[in-house]
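The following blocks contain the structures, represented as structure tokens.
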Structure P
Amino acid sequence: MGISQFFPKVYQYKYPLQCITWKGRNRTNSMYANHPWLKEVAEQVLWINPADAEAWGIKKGDSIKIYDRGTIMIPAEVTPRIMPGVVAMQAGAWYQPNKDGIDTGGCANVLTSQRITPLAKGNAHQTMLVEVQKA
């Protein structure tokens, strides 16, 4: 039983998943993102619900690409702690592009719009619609 049974039209969109971020316990925004001891506290992964993971053929630890405006390659964490239709990663990772320009650091800013928000004049986090695939 997959998510499409409950939300059949969700999978028809070009970017069917909502990507959100959270503040982690091992860094303050991007401060300490390069500290080796603090990297051991929490690995930079993309949370995905088991129903979505099944629909995309993703298993825990698989290297996956997440993309919309840019592309990130990151390990998958399949967990029921995130609701179906939503994926999430810790905010504040440093941008680390490979030779093809794909971020391997897990920097969520790669996926955000360059347009600023009207009130705070910042980037538009929590508005990222994305697609995922096994790398």
Structure Q
Amino acid sequence: MSTEATASVSTHILDTGTGRPAAGVAVSLSARSGPGAEWTRLGGFTTDADGRCRDLPVLPEGTTGVRLVFGTEEYFLTRRAEARQDASANRDGGDGPVFFPEVAVAFAVVPGEHYHVPLLLNPFGYSVYRGS
């Protein structure tokens, strides 16, 4: 999907607490053309049953930075509601606030490259990396 003038991005989320993909998580994609430039929102997406956002757009020409914001609060609140039906599965802080209501990941890109950025998520920690 990428050309020499643009970069492309893909992502998915794995809930490491359950060992399953995180479905239904809102994801916002933004880009900018330099360190001091403003972020331009390119769209909002939702992870599918496999925890993936399949149709992220190719980045605009001149993009040097990308930001993914994962709206994890609603996901964890939904998990809590489901866990109340199975008390042994409720290990994510009970009724208190969600510890990570969102996860923002900003990274640099160069033209012609593809960046796959998975999010490994649990109620009290997360990790991201450049995948393949």
For Cα extents along the principal axes in Å computed as 42, 37, 30, the structure of P, Q it came from: P
Which of P, Q yields 2.7 [distance in nm of label points 7 Å out along Cα→Cβ at positions 41 and 113, calculated]: Q
Here mean count of other Cβ atoms within 10 Å over residues 49-56 has been calculated and equals 15.2, so which of P, Q was it run on? Q
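Just so you know, all these numbers are worked out from the coordinates, no wet-lab data involved. No experiment lies behind these values; they were computed from the predicted model shown. Cβ atoms are built from the backbone, for glycine too; each structure is taken alone.
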